[in-house]
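Next come the structures, one after another.
Coordinate-derived values only; no laboratory data. Because the structure is a prediction, the values reported are computed rather than measured. Cβ atoms are built from the backbone, for glycine too; each structure is taken alone.
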Structure P
Amino acid sequence: MDESSTAPRPATGRPRLDGIDLLRGLSILAVILLHVNIRIPLDKSPLGQFLSKEVLRVLLWNGYNGVIVFFAVSGFLITNTCLQRWGDLGSIAILSFYRLRFARIAPLLLALLAVSSGLHFASIESFVIDTTRILWAQAMFSALTFHLNWLEAQHGYLPGNWDVLWSLSVEEMFYLFFPLACYRFRGGRALTVLLLAFVALGPFARTVLTQNEMWADHSYLSCMDAIALGCLAAMVVKTYRMGRKVSLAVRLTGIALMLLVTVFRRQCANLGLYKHGLDVTVLALGTSLLLVAVAQGRKPGSWLTAPLRWFGRHSYEVYLTHSFVVLIAAPLFAFTGSKYVWTPIWYAGIVCLCGALGACIARYYSEPLNRRLRAGWSRSATEQ
């Protein structure tokens, strides 16, 4: 292929969208709180006993929903970036796309696997793989070939620092074929039909295609409807410009759909969304509608949301590394004999440490390597 015909266009240099960083910040917070609560139950504390079960459910059991929001945001950002870089999806330079994904994903993924392997072989409690079910080599191979979600569905959960990679398996498998589909269908209506097919198959995959509860939640088709909806949202932003009233209506509708699934769970159940596997689709649709409104509105975030947006800016690093903090803090909580009255303080400390670790890794490791890899490939392309 002639590289000159597919050379990427320069990026537009647009500023970050605060609304998207806020969504990602809320999502990663939901994931962290879920994983902390599993090991240090908040309902045993005075605060947990004071709060109602419904409030605790909203605060502590939305981790999976947070991942679904991540999927929709990821589909939106990847598609939007491709449209900015190449002008239209049919002009994607496939090799360049893969290089960009590798530069963003691989450095931290490989570092995480190296550290996790070291902890496993050092027999550090909470980090050791149960080799009666899954061998270390199996875990490594599945993580590197993006089928760890399938491995866990067949043999059970891995330690938390490995388990987080199930979502990366889904996401990167989608992006393995995404540029090929864009190129094959020239970014036209056939691509839109394909993405809509993924949306339609999602509820079916969650309720009919499997009797395995974990695979129902973590399979490729069970989650790709969220990514596909995010992709479609970016295509809508590229094609249509909404007026102020329409944008407000889209924003409010998106928020309402997200709240229905994450907060008003009883109503969600009464509508049959869980039974028919539609809760994930509704959440992803609400997220995608909100993304469309945020992208076209471009309103700066409030100072009140600055901490959450800070988490959102480092969400990839925080997501992949937060389990190390949680898995160390939980046995430390038990070892010190801390009273459950101090549980909220532990929660706050763990959340802050997770954010600090992710931010440090982003600043001093993953982002510099990302830039270095991209710059190296750009020089090679220029020299050729």
Structure Q
Amino acid sequence: MKKIAIIGANAFQDPLIRKAKDMGFETHVFAWEAGDVGERTADVFHPISITEKEAIWDVCRREGVTACCSIGSDLAVHTVNYVQRRLGNPCNSERTDLIATNKYAMRQALREAGVDCPAFLRVDAVPAPEALAGMTWPLIVKPTDRSGSRGIFKVESYDALAAAVPQAMAQSFEKRAIVEEFIDGPEYSCESISFAGEHHILALTKKYTTGAPHFIETGHTEPSDIPADRVPAVSGQIAAALDALLIRYGASHAEFRIAPDGRAHIIEVGARMGGDCIGSDLVYLSTGMDYMAMVIDTACGKAPDLTAKRPPCRAEIRFIFTEEDLAAMEQAKRAAPDRIWRWDYDGRAGGSVTDSASRHGYWITLGGR
């Protein structure tokens, strides 16, 4: 039996573990031992932090693992590609590892390639007012190297910025923040798969958030509401961003806003599948294409299979923040149980939600919003 390494064991990685098993792989899953579901669904669980690249590579070499992959995790990208390179499998470059996971390096690469994105500034302390000259308020402050809505602030004044920068830096692994102009307009994301530099746009997703100041995602819907005549231009912008970030293999998740000028302005791009069940569930439901199988195939050096495996339909995920959200999920389960694709709840509705990781659950429905 072929063996595959999967980096991460939480609930968002579990569908990938199950998919790999369905495809005939023996799954070797790496993560801190924390009682996550992937520890139980894995064929072999290795209690090693996802950042310990050498230790993971030693196990993969010893076990005869043939490929390595992960979904929805920026932190896992470095380890996945490190193992893939040691295995001799096609993957993205070390340069891509940096510019697709560090927002400042990403902004530089996009700007140099002429891709639309907001003006920006990297900081390791509260910037002097004159450093912000020429930038248009309001501004967004966020860590340079985190995801999941951690440490994000929309600020309308210098005093608010001065308070936000230390908080964003505290969330950063490198203790730096990026300050950038706020782009107004509805927010979307795009899921793609690339192989040997050829990009395939799979799905565009409408994003719903709590809004300012932290923009925590409350839900996602596929297909998006972007008019059909705008899709080619948006897809072209996404492909240009992927080229700028040297993404040649595997999944990617691009977040963007359509500004009042009608153009897609890139917020950020991850060299990995979108989290929040976007890649693992919504793409499959809304397009019929098996995105997770594509991730596994490309990790193994095979071109992705873009054929539909099921009839496409409208799909939506909503997240549980409050007791009202929980009641809405229970009502949906009672009213139309056949429309519930999957759900999860941690039993803590109404507790504090400060970022995506602290939401209390979700439910995925088939059909419209």
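Worth a mention:
- Which entry (P, Q) yields the derived value -8500 for helix-only ellipticity at 222 nm (-39500 (n - 2.57) for each DSSP H run of 4 or more, over all residues; to 500): Q
- Which of P, Q leads on relative contact order in percent (Cα under 8 Å, 6 or more apart), largest value: P
- Comparing FRET efficiency 1/(1 + (r/R0)^6) of positions 156 and 180 (r between Cβ atoms, R0 = 25 Å, to 0.05) across structures P, Q, the highest value is found for Q.
- Mean count of other Cβ atoms within 10 Å over residues 140-147 - structure with the largest value, from P, Q: Q
- For 14.9 (mean count of other Cβ atoms within 10 Å over residues 188-195, calculated) the corresponding structure among P, Q: P
- With Cα extents along the principal axes in Å, for residues 172-331 alone derived as 45, 40, 39, matching label from P, Q: Q
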